[in-house]
Structure formats: C-alpha cells, structure tokens
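Structures for review follow.
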Structure 1
Amino acid sequence: MKQMALDIGLASVPTLANFFAGPNLDALSHLRLWSTSPTRSPVPTYLWGEGGCGKTHLLAAVHEALREQGLRVGSLDANTLNPPAFDEAWSAVLMDDVHAYNLEQQHTAFNWFVNALTPATGAPRWVLATGALPPADLKLRDDLRSRLGWGHVFALQVLSEEDRRAVLRQQADARGLHFSDEVMNFMLSRFSRDLGSLMQLLDHLDQYALQTQRAITIPLIKLMLESE
C-alpha cells in the first residue's frame, strides 16, 4: 500500500528531546554530549541510513541546540545553491544528504571540512554530516569521502512498526486523545513511516479535533486532510 507523505505546513521544531531514539540511542547520546560543546574535539560525526531513520531530524535538532546557545553554524545540503565560503565565526559545520551533493557542493564541503579541523583562528570546529550510505559507498570525491568516514560513524535504523505504534500511543495518551486500533492502523499504513511526520500529524489532529469538537476517527482524519 502506498504511503502518503505529510505536508500540512506545521511549524514543529525538531529537537533532541523530541527524538524517539529506539535502536538509535547511541547516536542520540553522542549528539547530546557533543552539541553542548562543539569545539571539544576535532573528530567529525557522520550519520547514515535510509529515508525515515531520523538523520535530518537529528541534524536540525543539533542546529537548534547550538542556536539556543547563541552559536553560529555553517549549513549545507543538496539544495544549497552558491554555498558561501567558510566563516571563522562558525562554531560547527552541518552537512545534510551528502550523498546527493553535486561537484560544487562537494568542493565546498571539503573546503569547510579542512577549515573546520584546521582553522586559521580558534579551536577546531565540529563537523556533523548525514547521508543515505556508509562512507565507503558514497559516490563522492575521494578526499571528502575519506574524511566523512574518519571520525564517529553511526548507522541509524528506522523504527519498527511496534516502536512507532508505542510512540504514537504514548504521545496520544499524553494529549488525552483516544485512538482506536482502526485509527492507529490507518495512520501507520497510510502515512510516512518517518516518526517526525507522524508526530506532526498527531499535533495537527489534536488541534483539529479540538476545533471541531469531534472524536478522532478515520473520517475525521480524511476530512482534515481535505480541508488543507
């Protein structure tokens, strides 16, 4: 059955606190430690895994954690056009979906990597990158690929359906919402298995049910999506 992606314009901010770790606890613990002190060591971190495993959520969550500390970071993803030069004011460098970088972005990523680890001023900066493949399998220039695999590497796993069901039930109960088994099955089978998208759907359902003063049912979910 084809799953629907959720794109209903919610402004939920990814954080390390609202990431359900499941089998990815080691990666989450590592990011919690390093995001509190991104200049503690020049060792980079690379997260990889298939879509829906949470790597982009974690990258955005680290960005938010650093921003809350008043720190500036350099950010690069496959959609970044005309990326800027490395800025000595950055405290960290964050690179998302490196597997999809074009030649210019690869050049920028390598330049940022070198400048982050051997800066002209200050201590080395932390480099955090994500991709869909392990470092050795990335179709990138050799010098960039080798640097991505040099430090801490974490293979992220997508949550099992049992884990996603448990999280949805827990979060629904915390909001005082009642989900029948039919509603739960509908949400898990029809929408993206990305937990972040499911949490956004849950937030929106909570608001919509409150506005309409109706219980959450499959017809209500369909009505909410049609109204967007």
Structure 2
Amino acid sequence: MKPHVVCLMASSVDGRTLHSRWRPKGTAGALFEQVHDQLGGDAWLVGRVTGQEFAKGKAYAAATNEIFPRQAWFARRDAKAYGVVLDAHGKIAWGRSDIGGDPIVVVLTEQVSDAHLAGLRGEGVSYIFAGKSELDLALTLDILHRELGVKRLLIEGGGGANGAFLRAGLIDELNLILCPAVDGAKGAPSVFDSPEEEADRRAPVTAMTLEGSQTLEGGAMLLRYRIQNAPLGAAAGP
C-alpha cells in the first residue's frame, strides 16, 4: 500500500526551479515553506542532488570490519515527520541526523558498502533498502508506509526525482507555486526532468483536474491539480 503522494514545487512562469536565476528576484523560499507546512505531510522526499545541499559531514571511512544485513535500520520511529532522501549508491555523508527537526531516512540500494552503513548508523541516520542495484520507487513508498506509517508524502524535488515518480505513475497530486518571475535561459532545472536515456519515456498521466487555486504574497499563485494515472503496467503511449 502506498501513501498519498503530493508533488510540491515552486517555479518561474517558464517552469524553472533554480531561484537564484530568476528575474526579478522574489520570495519563493518563504512561500514554499508556508505551503509545505499547510500540506501537513507525514514525510517529505528529495533526490540525491537536493539532499546533498543539506549535508554537513566529511566523507565516511572507506572500510569497516563490520558486516550489516541489507535490512531497514531506524534510529527513530516516533517522529511527527521524516525527511527522506534518495541516495541509491550511498554518496552523501550527512554530519547530522535531522533536517529542520525531521529525522533523515536514506533510501539505498543493496550495493551500498558496509562502511557507508556504519557511517550512517554512527550519525543516527535511518535507512531503508529499495532495490539491489537500482531504486524501486513503488517499493520505497510501500516501505515508508509499512515501517513508519507514512500516509501522506510530499515529493519536493529536484526535477530528476520528481520526474522519476511522475513516470512511474506514483504522483497523486501536484501543488505548484507559480511565481511572477522568469528564467528565460537554456539548461536550468525544471519541475519535472529526466536523464537522457529516459527522454522519450512518457508519464502515464491520463488526466489533470484543477482542484483549487489561491493567490499568494507578491502575486504568486498556488495551483492544485489532482493527477489521474493509467493503471500500473499500462503503456504510457508516445
């Protein structure tokens, strides 16, 4: 069973998400946090690149004498909300156990080294395994629901992580903060993105229904769409 998955992003009117490039400059960060709090998720999730921005630690030891089973390990199970980070190959050294008070839960593949697991345990960073060599996003959601009771998950970027969940047909709702700013240049990250090898893979979205809109500070708009996906396994089409 999976949680209700809400994608929350703030973008310029041309769909770009790197706030430092926007003109005119605005207050997207403050608006994002405001809506994040209003949505009240049991957990929020970001990809490795976004997760790396929160890391404070030095690289973990390269080796350990310990051997750990490839099973979920939790430093805490009683949090009001969790910060979940996709880190398939164990590249992030955290130097912290929480982000803004939300305990970190890292999603790994079974190929991650014992030394990295030792580093995570030493810092009190929880982790789960969701695949042998590649992450299974549906399995990730199932584990978060089953092990931590997550019923409402906020997917909050970057574009690669958002796009992966979208193409997997796992996003139920999009909350887009559309800011009165433009990027206007090639190469900036977008709300949904993909690696080159998946550029022709289409998301199985069959309908998007506007559930509500709200004017925010500074002329920004919050648009809330309900997303309908084709059944899992059905072809997305060209």
Structure 3
Amino acid sequence: MVDTSKKQKIIIVGGPPASGKTSVVCELIKILKYEKNIVGVCKIDCLKSLDCETYKKMGVYSVLGLSKDTCPDHFLAVNLEEITLWGEKRGLDTLFIETAGLCHRCAPATKNTIAICVLDCTQGIGVPEKIGPVLTSADIVIITKTDLVSQAEAEVFYQSIKNLNEDADIIEVNGTTGTGANYLKITLDKKKSSSTVVGDTLRHEMPSAICSYCVGERRIGNIFQQGIVSKMEFEE
C-alpha cells in the first residue's frame, strides 16, 4: 500500500538542451535507489521525448508532459501542483522535475523547492552570461563535460557562474562515469524542500508573451501585430 502521507523532496532541474540534465538525474537515481529511496521523475518537453523510457528502465515512476504550442516553463508552472500531487499519490521520497526550457528567461523553480541548473562547459565560456533566472536563482549549478575542455577553460567557466550566482553550490558532474554524483547527493541532502507547492511562489516572474503570434497569427507586418509587442530601436 502506498504511503501518501510521506514528505517528498521536490527538485526542479533546468538548463539548456543537451547540457546533460537527464544524465545527471540518472546518476542521482542510481544512488537514491541504492538507499531504498522511492523516486519519481516528471519530464517536461516540447514535442517529443524518450527520456521517460530511460527512467522506467531504471525502475522509477515517470510521467511525460509535452507543452506543444506553449513555452515548456509556462506549461510547468500551470501543471506544477498536479505534478506534485502525482508524486504524493505514489508515496515518493524524491520527485525530480526535468524541464526543457527555451529562452532561459524563466526560473521554473519555486521558492520552497530545490532548483538545479545544468550547464555544458563545452558550449563556450560565454554561456553562463546568456542564461537568465534559471541560473541566477538556482540553489545548485552543475557543470558537465569538464573532461572535454582545458583546466583553464573550466576555471573561467566556473568563475563566470560564481559572478552571476555567488550563493549557489557549483558542482562538476560527469554524466558518463558518474564522477561527482555522490558529492551532489550529499549537497542535496543538506537542502530543504517543501513537500507541496500549494501556496508557494515562483522565484522569478515569467516573461510577457501575449501577442498576435501567440494566438496563431502568421502574417508579417505592423498591421497584424496586437497585444504586447516589443520593438527594436534603430539609430538613424
């Protein structure tokens, strides 16, 4: 019988596409399952994802949400309460919510959950400065693929993150070998999380996105643009 009274730890994992989010979550799942932890994963993506099959093969609960025509982070915020209730009904000890994200202007995590941002250091030392609230408001920032760059590049990447979020724990994790995952687990154990998001608030407001194109307009030109329209300024 499932114990629905258990207090689940909610961990929201964000970051750019192909940064290694799923690999990091899988390494954590291995450790948690060894400790007899009941784990569930909710994967939020845009059009398609096979990650839930990976999670199911690992023997954990999983569910997939496809945002389709809407921003995945907006989609997550709209469905977050139902996702946590899904976890409660299964008696989870740990609930991972992995979100695809798009523009990185959002911070899909809430104040009372644990926020993880995963960054791939092979994408360039300037990447951290292009990432918004998903990085600057994270509790933990994970750097992946450091074995593929020089020590100097890795240190510059690390310092760039530190300049943007000095309070975050910055941890290197190798998604292939699992190196760093144990330290990440120890760090997570020190973080507190609410078991529900009812009454919680987002860490950062969502960007405005209500214009003609949001509701299906395809024609180009000022006369077809309504709602919140942000225009560039050009010097004469």
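Here, each number is a calculation from the coordinates, and none is a lab measurement. Values in this document were obtained by computation on a predicted structure and should not be read as measured data.
One of 1, 2, 3 was used to calculate helix-only ellipticity at 222 nm (-39500 (n - 2.57) for each DSSP H run of 4 or more, over all residues; to 500), giving -13500; which? Considering all the candidates, the number was obtained from 1.
When Rg/Rh (Cα atoms, Kirkwood Rh) is calculated for each of the structures 1, 2, 3, which structure yields the highest value?
1
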